[in-house]
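Q: Take a look at these structures.
The numbers here are math on the coordinates, done by the rules we state, and not lab data. Every value quoted in this text rests on a predicted model; they were computed, and no experiment measured them. Cβ atoms are built from the backbone, for glycine too; each structure is taken alone.
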Structure 1
Amino acid sequence: MNAHAITVQNVTKQYGDFTAVDNLSFEVWRGEIFSMLGPNGAGKTTTIRMILDILKPDTGAINILGGPISDTTKDRIGYLPEERGLYRNVPVIEVLTYLGSLKGVPRKEAQQRATDFLTRVGLEENIKSKVSELSKGMQQKVQLIATFLHHPDLVIIDEPFSGLDPVNTQLIKDLMYDMKDDGVTIVMSTHQMHQVEAMADRMLMIDHGQPMLYGAVDEVRQRFAKNAIIVEGEGHWDALRGVTSVEPNDNGRGALLHLADGVTPDEVMAAMATGADYRVRRFELAVPSLNEIFIQVAGNGNGAANGAANGR
């Protein structure tokens, strides 16, 4: 079996003189959670629509689940676009049963799957409610169920947690984790960086249709790590050998210690361990969050060649 659920090779898409996607290449591995990031207008939606064969690329090639997309392949994909839409005056169970049948699920089985999903996400009492009678968050859960109902091999979701409170966000995350454990590939486009950090195995950030950052989430964050550590506790941090400066940590707890070139965190830790006046409750590398990296890269546009090349 091909190890890649999606392969995008040198794809370009133009609208007149505007280049929405510019010679873009990346891969999504089977069974992973892959996140697409980028500022508004970066080319994410155009890329997703080309993957789904809604739009045709001007140049380049896209393979889905082992080959060019076909009607059979489309039935193996679950897609939730940013523009949501359900039949508003139809009972929830009927909407889901109908949408499942469009993907080839027998009606009786689709109804049972829909009932099971609705129960799992706490909507068992709303099975016969019309969609228009549901809150925005409830409607979001119904649409996610419609995306998952036919047990797809590949799921593509735009802003999966839009309109959900923390409890329901966790419900959907658990559902997505279970699907991943079953071998389903999940591609999510989102602006919620903390969800990417928590969930995604790998990521692609694009801007002006070009790759800015690409690779494993932890590796991307490490690329932007400073030669610095975060500590909490008691002690004269600026007296430690190799510490060039000390400043409050961003969250107001502890201190950020900047280290001289060639000085390692292990050396500083050893000095703290042997110093009688140091009490350390927390010690970690100063690795920036994806949100900080996003602002840095999207703000100055200098990460394309460096970030993309290192991630391939």
Structure 2
Amino acid sequence: MFKLLTITIWLLTCAPGEELYSRYGHTAIRVQDTETGMDMCYNYGTFSFNTDHFYWKFVKGETYYMLSDLPTTLFMEEYRYDHRAVYEQELNLTENEKLALATALRENCRPENAEYLYNFVYDNCATRPFRLLQEVLQDSLQTTYTGWEGTSFRTALRHYTRPHTVINGLINMIFGPRANQPMSKVDALFLPEQLMFHLQYVTRQNGQPLVKNAHIAPFSIRKARWWETIYPYLALFGICMTLLSLYDRQRGKLSWGVDAVLGIVYALLLSLVVFLRFFSLHPLVGFDWRLLIIPMIHLCTRLVYILRS
């Protein structure tokens, strides 16, 4: 059991990693009880690859995540091993609020309560702690921080996946018009860094700041090196297709096998986007002009053969 006057609660924000799934950072809640010696991190970002039909469910957007608890020493050690900073914000709560929040986390961590249907934009490791704080504290948690307010989802995601990289380019190709919608302050809180700064500037209804002690800093996003950007590969594709068209023009015969293979790739990509748009729960996916970038390069280079004299 938790006891009054001995509980301290922090919001933990973890810096981005190199893997795609970690590019946006992470959020957890730390609860320490000095009376009992308990010091645990509650993490809404836990999932298992051993789930039946995991990859099919992932494609459909039906991935279930869970709230798990882990000793703080082990949680911190994992991020130290990956050379990722962990920023801390001690929450300025009353003793009853601390007890209520700690009790809610423990209750939500029970096996029968822990799972939830994960949604990258609307229900993830950052939005869950924010909603829990709102619920337990009975406070709207308004802030003067504007952050990404008014910025599109696409622009915000581009920032964290590094602009112009191959991964960013592929993500942009499958994101549709919904990704261009401007975000509100609350919309942007699916990004852990934005939640961190949002709470830093929250003033409670009683006039007190929500955060009383903090060690935070903006995420350091490494700029993409030229070979990590998508442009050299698009240029290489264009050059190869142009040379192939010149060769075909010289011999007077079209290398239809190459066009057939690329056509199959385009059809598969389009089928994936159609499926994600109409049959999955993934947000933001849809039809966008960026889907046509590679086919248009293909078509333009093939004009060298089609328009031969």
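Q: Here helix-only ellipticity at 222 nm (-39500 (n - 2.57) for each DSSP H run of 4 or more, over all residues; to 500) was calculated and came to -10000; which of the structures 1, 2 was it taken from?
A: Clearly, the read-out refers to 1.
Q: For structures 1, 2, which has the highest computed value of volume of the Cα convex hull per residue in Å³?
A: 1
Q: Work out the source of 27, 25, 13 here, i.e. which of 1, 2 gives that when Cα extents along the principal axes in Å, for residues 243-282 alone is computed.
A: Answer by label: 1.
Q: On FRET efficiency 1/(1 + (r/R0)^6) of positions 19 and 195 (r between Cβ atoms, R0 = 25 Å, to 0.05), which of the structures labelled 1, 2 is highest?
A: Going through 1, 2 one by one, FRET efficiency 1/(1 + (r/R0)^6) of positions 19 and 195 (r between Cβ atoms, R0 = 25 Å, to 0.05) peaks for structure 2.
Q: Quick check on the output: 6.5 is distance in nm of label points 7 Å out along Cα→Cβ at positions 67 and 275, derived from one of 1, 2. Which one produced it?
A: 1
Q: Between 1, 2, which one scores greatest on Cα Rg over 2.2 N^0.38 Å, for residues 187-258 alone?
A: Looking at the calculated values, the largest one is 2.
Q: Of structures 1, 2, which gives 14.1 when mean count of other Cβ atoms within 10 Å over residues 139-146 is computed from the coordinates?
A: It traces back to 2.
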